[in-house]
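Novice: Structures follow.
Read the figures in this text as sums done on the coordinates, not as results from a lab. Quick caveat: nothing in here was measured; it's all calculated off a predicted structure. Cβ atoms are built from the backbone, for glycine too; each structure is taken alone.
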Structure 1
Amino acid sequence: MREQRIKMALIGAGGWGLQHARILRDRADVDFCAIVGRQPERTLARAQAFGTNGYTDIDEMLEKEQPDLVSICLPNQDHYETTLRVIQAGFPLLVEKPLVFDLKEADNLLSEAAKRNLFFAINFNHRYAKPVQLAREAILAGKLGDLTFASWRFGGEGTSSHPHANLIETQCHGFDMLEYLCGPVDSVMAEMTDMTGGGQRTIVLALRFASGTVGSLIGTYDSSYAYPDTHRVELDGTKGRAVIHDTVRRYTYHPRGSELGEVWEAGYFNDMDREFHRTFDKHVDALLAAFKAGERPPVHAEAGMRALKIADAAIRSWKTGARVRVD
C-alpha cells in the first residue's frame, strides 16, 4: 500500500522560500498544495514554476487547502503575526529562524502552540551539516573528553533596520549549534560596535556553559561571505580537538598532543554533503519522519526561544557592562 502523502503549504515566495519550494516539490511523500505570497504576479509565477496553487490570502489558503503542515518563510522581522495566525487556526508548522525578535512574542507563540498541542518546528538547519554531525558524534563518543572551550566565528554582509539584527537573526545559528554541541549557555558577557553605522553590526561574546566549559562567539555584518573560513567552529577538550570549517566544507579531528589527525571533506560525487542548501533537505527528512510518527519536532521552536534568550542576555550585558545569566 502506498504511503499517504503529507499535504504541505508554503507561506513565503522570497529568496530562501525557493529552497522550501524545491524540497516540497521534490519529495515523493509530500503533496505540495499551495504557495502564499504578497505580490500576485510573483506568487502566481512561483506557484506555476513549482506546480502548485498560488494565493495572496493566508486565511483563504488554509480554509480551501486544509494542509497537514504549513511551512513559513518570511522576512526576518515579519514572523510574528503570520506565525500566530497559523497557530491560532490550529495548523502544525515549520518556521524559519529567528523565531521572532521579542521575548514576549516568542513566549506567546510557544504558549498558543502548546495550548493546541501543535507540532511546532524551527529550521536550525546548520545542525544537519556533515561536519557538525561528525563533531557531535565525536563528543558523544568521548573522543574530545571533557570540553574546555568552544569558539564560533561567522560573518559576512547584511543590512537591516534592527540594531541587533546580526545578533538575533544570524548568530541564532551560533547559539543553537553551540548548545547542541556543548550544552546550555549559563552566562554571557558582550562587546559590540556600531562603527560602520546601522546598529551593532559586529559583536564579540564571552560565554560560560553550565558544564563549566567556556567559549567565544564573534559575529559580524561588516565582513564578506566570499572569504575562506567565513565560518569556523573549534571545540577543544581534554582528549582532543575538532574543527568545523565553513559549515559544510571540512571537518578535522586531532587526538590530544597528536600531529596526525582525521579529515572529512565531501568526495567528488557527494553533492548532498558538499552543498549548504542540502542541510535543509536533511532537516526535512528528520522533521517529516517525526511528524509521521506523531513525535516532537527534531528541532522544536523552543530552540528559537532559547537562542533569543541568549541574544537578550548579550544585549543586556553590552548595555550594563556586566556578566548576565541566561534565564
Structure 2
Amino acid sequence: MRVGNNPHKDKETTHANYLHQIVIPVYIPNLEAYFKDSFQILQLCVNSLLETIHDKTFVTIINNGSCLEIRNYLDNLYENNKIHEVIHTENIGKLNAILKGISGNNIPYVTISDSDVLFCSNWQEETMNVFHSFKKVGVVGITPQFKTYETYCGNVLFENYFSKQLKFTQVEQPVELEKFYESIGWGKEYNQDYLKYTLSIENSNCKALIGSGHYVATYKKVIFTEMPTFIGFKMGGTSEAFLDKIPLKYGLWRLTTAKNFAFHMGNVFEDWMSEIKSTTATNFNFGLYAEKGKIKNVSNIEFFIKNKLFNRLCFSKRFFKKLFYKNFGLPKQMRNNY
C-alpha cells in the first residue's frame, strides 16, 4: 500500500559542479601469488590520485569482484569522504565494470585508469591543456609509449600529413619512457632509437605525442553517449579495442602528453614507487575545461579512408614507411630500422 506522494517525484536531478570524473576498476581476488603486493599498489595508486586532483573531480572506484580486504578498504574511503562513489559487483569483466562507472552523470571529462597507476603532480592540468590546445582531441594519455601513432591514429595522420605541426622530435624523458617498458616486463631488445625520437604535434600553445595507450587516459564524456550494455570478455578481446576505437567514430584524435605524468607499477612493489612524491593541485586553470565545438559521427567512407586505407598505406610496405619517416623528419640514419 502507498500513502501520499513521494516527495522527490518529478523533481529534476541536480549535480555538484564537477568537471572531471575518475573511474578505476579494481580486481584483486586474493592477496597471494600474483596478487600478493596488489593491495599495497592499489593504496599507492589511490593516494597519488587524491594528492593530485582538483576539488571539482568526482572519484568512482568499482570493486570488480575483489576480496573482503579490498572491499573494506574501498568502503572506508567512501565513508570518510575520500572518494565519491564505490560500486561493488562480482567479476563482470574490466570494461563492463568501467561502463558501470561512467554512466549516470553528465561530467564532461572522464579519466579511466587501471588500479596500478601512480599519478604525478600536474597530470590533470597537462591533460586538459592538450584538450584545450587541439580542438579535435577525443582522448589524452599521460604516459608516452613507443610508436602509438601506428594504431588508431589514421585520422590525425591523414589530416596533418602536409602540416608542419606534425614531425618527429626528440623524446623528452627517455628514462621514464624506458621505465614504462620495464614495468610491463620487456627486456631491452627493442630498437633503442625509440628512446630518442617520437612523433609529435605542436602549436603555439602545446606539444603532444601522436597516439595514446589505454591503461590510463582521459576521454571526452560525450563520446560515450551510445554505449554497449555488455562486453563478453573479462579482459582483452574486443573490450580494449572499444576504448581505442570509439574516438574515431567522431573523427577525434588520440594524443598523449609530451612528458610523463604517470607511472605503471604492475603487480610487484618496488622501493621507487614510495619515493615518488606528488603535490596537491592548486590554482588550477579551470578555463581549460571550456568546451570547443560539437562533435558528430563521421561517415563510413571517411572512417574507412582515414583509419583503414590510409593507415595501411603508410605502414604496410617498407617503401611507404620510409616515405612516411622522411616526410615527418625522422633522422635519415634511423629510417631503415625504425
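Novice: Assuming -10500 is helix-only ellipticity at 222 nm (-39500 (n - 2.57) for each DSSP H run of 4 or more, over all residues; to 500) as calculated from a single structure, say which of 1, 2 it is.
Specialist: Numbers: 1: -10500; 2: -8000.
Value -10500 for helix-only ellipticity at 222 nm (-39500 (n - 2.57) for each DSSP H run of 4 or more, over all residues; to 500) corresponds to 1 out of 1, 2.
Novice: If distance in nm of label points 7 Å out along Cα→Cβ at positions 224 and 312 is calculated from each of 1, 2, which structure is the one that comes out at 3.8?
Specialist: 1
Novice: If you don't mind, another one. Which structure, out of 1, 2, was FRET efficiency 1/(1 + (r/R0)^6) of positions 104 and 168 (r between Cβ atoms, R0 = 25 Å, to 0.05) derived from, given a value of 0.05?
Specialist: 2
Novice: Still on this structure, I have one more. Taking relative contact order in percent (Cα under 8 Å, 6 or more apart) as the quantity of interest, name the structure among 1, 2 where it is greatest.
Specialist: That would be structure 2.
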